[in-house]
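Bear in mind these aren't lab numbers, they're just calculated from the coordinates by the rules spelled out. Computed from a predicted structure; not experimentally measured. Cβ atoms are built from the backbone, for glycine too; each structure is taken alone.
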Structure I
Amino acid sequence: MDRRTLLTASTATLGVLALGQPAFASAPAGVGNATAEAHRMHKPMPAINELNRIFKEAEAVTQWPKGYYRDVYTRILKASQKLIDTTSAQINPQLALDAGILNRQAQAMLNEESQFEQEKRPAQLENRYTRVDMQLWRDRLAFDLKNPYNEQKATAGVTAVAQSAPAANKPLETYSDNAGSFRVNYKVIPAGTFEMGGDQAEWERHNVDDYRRVWESPKHPVTIRRNFGIMPTEVTRDMFAAFVAETGYAMPAGGVGFPAPPQSQDPNSSMYRPGVTWQNPGIPQNSGSEPVVQVSRVDAKAFARWLSAKTGQNWRLPSEAEWEYAARAGTTTAYYWGEDINDGNEYAAGYDVRTDAATGYGFKPMMETDDGAAYTAPVASYKPNAWGLYDMTGNAREWVADYWEPNLESGPYTEQARTSGVEEFPVLRGGAWDYMPQNLRIAYRSAYYNNYIHSNMWGFRLVRDI
């Protein structure tokens, strides 16, 4: 199976776009023959309108009957191919890029059909997530029509900032790069080995669901062959604001979050939250030092490219192996503070009595203690792990670089990110402010089936090559 095939499925959303043919569909006077041909061929609106009809219909069906899943994604596959055929990268490179991503995602979702049709399917394939895929892609295609060059903004015209003398980069010491309006810290993580994944004893002790056990197995040794730097905290709202202010990089509004009770417990309820952005993520955030959320993995990569251009260093998302190695910090327990989730109130913002009271979600089980934060907390509010890293679980769940594979059978065996799986199923590690005990464990790993999915639960931190 081609690795591009399993991709991040779904698609955009409610409502057919009431848009006419873009003004640039016909070539302006004086352009060359190649550009004139590109303008002549660039007629994407029929395909976009067809996709939106599919999205609107599928989003409205709150319980997809058997066979409907295959029907929907087969139609999306065909319509997205039409979009590829009628979109010119010379006219709208962002739309051309996303047409290909959507097409591969649809094929990938067809490959997931057997999982979706199971009665006890993974939570990420519940109807509320496949329907939110429809809405997110609707938003994305509308965004592409207005922002044809957004991908290039992250580094266009960025001027590198002068740096101080090269750092010594001693293991477990903290250093920083100058990003202009702020300094970005990194902790040097030494090379070494660890056991990646979960095992039977952990799963039974923490009542882990069967499909999560598959995702975390087999437990196996990994060798981190070289030192690397990692941010001791998650990227904050202030850091991300500096990136947006300098580049003009943009993202469409509308994201993911649990609805109010009792819908939050209904697997058929909608997770889509209209109008939310990283500035207004749908949860209270009162400080620029809180982790930025409502950003996709694509947005995290754009920030990394900008930071690399500013500092002259290679900043990037961590691999799964790097992330888990750094999070464990030499420990072998389910949490880096031990086995008791209730001891985590000093180390992590998770789903606890305060969050339960504020949200009314009623999730069970939960941390039966008060960690002091109902939602996200300013980064480094809690005790770090043994290597001085904060919020490696809890606060915001974090994007990593790997392509999704539904188990650890192919590794990883080194620090390298795996790239033989599904690129457009973005992978997350760590827990979040509203995650229950089994999902705050260091071994927990998952992916979501949309290249541009973003939520009030998810943020990121970066690593630095040294």
Structure II
Amino acid sequence: MPHIYVILVILSALAAVATYFVPAGEYERVPGPEGRTTIDPNSYSTVEQTPVGLIDFLTVIPRGLIDAGEVVFFTFIIGGMFMVLRHTGIIEIAVDNLARKFSNRSIFIIPALTIPFAAVATLIGTPELSLVYIPVIMPLLIALGYDSIVAAAIALCGTVIGFAAGVLNPINTGLAQKISGIPVFSGMGFRLIIFIVALSVAVFYIMRYAKKVKNDPLNSLVYEDDEEKRVLYQNKAQIEAKQMTTRQKYASMATFIFFGILVYGVIGQGWFMVEMSGLFIVMGTVVGVIAGLTLTQVCEGFNQGFRDVLVGAIIVGIARAVAVVMEDGQVLDTIVHSLGTAVDQLPPVLGAAGMYFIQLVINFFIPSGSGQALVTMPIMAPLSDIIGVTRQTAVLAFQLGDGFAHILYPTSGYFMAALSIAGVAYQKWIRFFFPLFLMLAAISLVSLVVAQLIQWS
């Protein structure tokens, strides 16, 4: 397999070639909910072709990095903050204690971590928090005899299932329902059922793979890649248990306080990456100083963390380049328009499934929950009225089509950054995840058929 940089550049090049053949078109942009810009679904028109030439193509990666700057620097700051926390020693001690606690029933660490990760994501809608979780749980999972894929799966699958089901998720459910003109967070019970079913399947799937790795490490898809991590983290039980100093205990308390502020800010104040990044800078500094680090050591900790996540942060910007090409060539709206009208003649039950597949395709090009909602729901909501699909079901088709693919497509920046942080190659992740993705797709389709049959509204 080529390097992920090569894969993303090829995708960008194919998108550039497509701008010569796909008709250019656009929708009019109008004010939407919460001051966001959305589209007028009845305003599509063809425009003059603006193909992306060689000179323009040379700029798409730098522009992708600029456009995705919020995510890029969020990735850097997360890496820096967690390296500072690791330098304080509190993460290592916490992992050591957890490893000992679960040493005789280690398989249960998987649901113990996946469930709360999913619960947070379904409430505040931030699958990007997987970037926060992976560095914390990686040493624990390796110490317990598992591998990097198990650590990545717990964080990525947990957060994406919570995000996709969107029980109270303002990023996808709330925004899509506002655009569609239905009560925000209505239909919560049905989404909760989907959340429980999908999460149960994912936890069982991860546990099954983890058990195989535990029984025979050679079954790991990343056995050779994890060699250095095994040397670093395994055999913790043979080492004398570590105890926190008084300063480390206060630093741990401060860490929990900061995470409480984070949850409050995201849920109650509408914080997103910029605000979270600012909090993480303060958090790393304050916790580091409380634990006994000098300001110079805190700064060096940030620098080391920046270096560790460099590849993941750059991948985010390169992935964004694909969308930059299509926006420049004015073919993104054409693709959305064509896919949206493709379900116009389908019966309602098949129409709901068709909307799911359309959202699944669009998510490759628009790997953002809120971005995809703003572009597609002004089209899908009135289209659902025409073909007899309830608007609540149309929103669900968006959620499920947008959600699970976030950890499948290489154009999803935070996902590729998470794999980089975990040290898992994209092709090896696909070997692990694709069967689970098919199961989640089946759950999605069954859920949409049931929703339409019961006229869920």
Structure III
Amino acid sequence: MTVRLYDTQAQALRDFVPLDAANVTMYVCGPTVQSGPHIGHLRGALAFDILRRWLEHRFGRVTFVRNVTDIDDKVLANALHEDEPWLDEPWWALAYRVEQEFTAAYAAIGIRPPTYEPRATASIPQMIELIERLLVAGHAYVAPDGSGDVYFDVRSWPAYGDLTHQSLDAMEPAADADPRGKRDPRDFALWKGAKPGEPADAAWTSPWGAGRPGWHIECSAMSRRYLGPAFDIHGGGLDLRFPHHENELAQSAAAGDAFARYWVHNGLITVDGQKMSKSIGNVVLASEALESHDPLVVRYALLAAHYRSSLDVSQKAFDEAEAALERIHAFQQRAARTVFLPDGSRSFGLFASGVELPTAFAAAMDDDLGVPQALAALHETVRAGNIALDARELDTAHDAFTQVAAMTRLLGIDPMASATRWRAAAERGMDALDVLVRTMIAQRAQARAAKDWTAADRIRDAIAAAGIVLEDTADATHWSLDG
């Protein structure tokens, strides 16, 4: 068994060898909680949920850290409403409210909570300590204009650009702070001095004056705090490679940390063939997708493409996902009805452990999370299971059933474990039961009207035997389940 991952820095597939085979360590850049999640946020978080699940399957334990950026220029800006000041709220209240929206959206599609989910504002001392190390090492400087800003000196670090394979002179200037205090326009902010008009509670005391951390230093400090100076995987969306991840790598390495050993990035979203953009007006909010589709359908649609490829979100994609899940569920229901034996000699393995996965499925997942190929293996197992059921080859059908259960649970797409689908099925069942019971109540009423007491009693007894209680009133007969 060898897991291979595409390493962005190496620009190649690499065998994954963790620092500690008993505890894989992974840090993924989480949301900046300036506004609610869109479908792209779900796709990115899901990619690393799948990676985490597979690494747990292969290695047993994964310490997974996903941060929350709760202090940022955009968070401060979005807390204020120039045209509608009555809607203003404290920046930290906005950050918390939006964080809860992300948490709810992640949970809805089965993305498991991280081992640790630190907020940036809880690690300010660690950020200050890291900046001080960079100053001592000669890789950072305090702006001479008295602003209190501190910058990373990109020209002091010859390896700057190694992650994205860019030359320094070809890079765009960093736009994260006033360029007047910079030695080079590409230098990026480690600390931002407090500015007039900013909330007083958005600034922390530092050796360089009151202010707040730059975006990039946050992740370097938090990953070090929770995973140590060296860890296995750093993940995030392709849009974070530059400047965010490039800057993280530079500042951490310049401070003497080994930092991430593998860099993994997920592809981005298009909507009906177009780049998702506020300017185009085609941003699909997570809430909109979840209101329109079963959360399990959303999950399936977002994982169906390879995690590094661009994923187009369209009604067709959701329709195909729903049809695929229905095929899986239909087989599961059919197999459960046919294969299960009351004496326990053949259980239908809903909670089977230690099931041997199909070779094609495991090989696909080992090869840089080849989920499309893994799904093909899953559906081939469904097809083979149906053939076995047709032929009354119940042992073969049972094996297919348990393999399907194992594969769908690893991917988090098991229809039989979906709370939403269980609720929907229960509601449909109650609707059907209501129709049947009301029909029997009407038949009983007709028998009583005809003074056919024997038939009326027989219907009443049949209803009672099913655990249903009847209540006769002056106007109608009502029913309820016993107990």
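Given a computed value of 21.0 for mean count of other Cβ atoms within 10 Å over residues 261-268, which structure among I, II, III does it belong to?
Values: I: 12.9; II: 15.4; III: 21.0.
Here the read-out was taken from III.
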- Item | relative contact order in percent (Cα under 8 Å, 6 or more apart) derived as 20 - corresponding label from I, II, III | I
- Item | Which of I, II, III yields -14500 [helix-only ellipticity at 222 nm (-39500 (n - 2.57) for each DSSP H run of 4 or more, over all residues; to 500), calculated] | III
